[in-house]
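Only the coordinates and a few stated rules stand behind these numbers; no lab work does. This structure is a prediction, so every number in the text was calculated from the model and none was measured. Cβ atoms are built from the backbone, for glycine too; each structure is taken alone.
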Structure 1
Amino acid sequence: MIGGMGRWEPNARGRLEQAALELYAEHGFEQTTVAEIAERAGLTERTFFRYFADKREVLFAGAGTLRDLMVGALAGAPESAAPIEAVAAALQTAGALIQERREFSRQRQAVIAANVGLQERELIKLASLASALAEALRQRGVGEPAASLTAEAGIAVFKIAFERWQSEAGQPELPRLISESLGELRAVTAGG
């Protein structure tokens, strides 16, 4: 429990995230209020709204940062890289970032899995990532439908690797699972 800290304590955003995840796990997403989150974190509702637009944003606030990071990694891939290799660079960058926050990711995923509305929001986030990657591929000169197919395949690889990573504590690191899943895709498309 985080409660008892004063408003002047550092890391308000992190405290709010942790308090929200604890309460979502204890009472469910729908039953948890912003007031309860702020109280658990030892902060005010006003402080909560400085960091998050609503209680869903605790779970989705990093989507824009993740998108920008992935697009930047794709854009930074060598010009000679095949489209799937450029997407692989984006996936690896995202995987490394998410790996650093494994426990948060697990808690977040458990909350999302328990709520249909949040599952829909997660699918929208993944679709937005695929659109951003497809646009970045088009900017590299990849035509359609190749850009969209490659981006969608990349997001599917990411989703499968993430699910494997979440399923067991003993799973390898997420970037490794991404590489393995890309290898599986390559084998399937090569007819192997």
Structure 2
Amino acid sequence: MLTQQIIQGDCKDVLPTLPADSVDLVLIDPPYLARYKDRCGRTLANDDNPAAVVGAYGELYRVLKWDRFCVTFYGYTRLDAFTRAWTEAGFRIVGHIVWTKRYVSNSRFTRLAHESACLLAKGWPQKPLSPILDVQPWEYTGNRAHPTEKAVHILEPLIRSFSQPDDLVLDAFSGSGSTLVAAALCGRRYLGD
């Protein structure tokens, strides 16, 4: 399998070409199915297409090795669609991580000042030797490279906790590529699309 590589293409086309049980950690930040538009008018591909987003979890489960983790950011307004897709794919929810922001990113019924991710398991992976806190500090990137860019520094603890050196980390929604950079900095191999 190709590693240390970014494959150009939509994950619904790329994931079926990857071998089963070939990835050590899935770490993804898919569109939240919220029809997002930033202050500059940028949008996200497939953010209005649940089949293209939550439809990927079955393939993500297939390519992930047994007794391994998937860390996935998600949109809380479509939590029902995300949790259904996770459980139908075969994942178990084993943790939840929240990043607290120093600013409000949106205001609806509440003022939104956090990001969330679920820790999913395929099989029964060993617990990390040093589990991370489930509440983490947020680092704002300025979203220069991508409308919902994640900082490398918030991804590194996830990679260190839920994978081992030289493991293969897959980001099927690569966006700005910060997960791939974090994987390389943590001594992991990476594959993105």
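Observations on the structure shown:
- For 26 (relative contact order in percent (Cα under 8 Å, 6 or more apart), calculated) the corresponding structure among 1, 2: 2
- When distance in nm of label points 7 Å out along Cα→Cβ at positions 41 and 81 is computed for each of 1, 2, the largest belongs to: 1
- Among candidates 1, 2, the computation of Cα Rg over 2.2 N^0.38 Å that gave 0.96 used structure 2.
- With helix-only ellipticity at 222 nm (-39500 (n - 2.57) for each DSSP H run of 4 or more, over all residues; to 500) derived as -23500, matching label from 1, 2: 1
- With Rg and Dmax of the Cα atoms in Å, for residues 65-160 alone derived as 13.8, 43, matching label from 1, 2: 1
- For the structures shown (1, 2), FRET efficiency 1/(1 + (r/R0)^6) of positions 49 and 177 (r between Cβ atoms, R0 = 35 Å, to 0.05) is largest in 2.
- Value 2.2, calculated as distance in nm of label points 7 Å out along Cα→Cβ at positions 25 and 129, assigned to which of 1, 2: 1
- Label whose coordinates, when distance in nm of label points 7 Å out along Cα→Cβ at positions 89 and 121 is calculated, return 1.7 (choices 1, 2): 2
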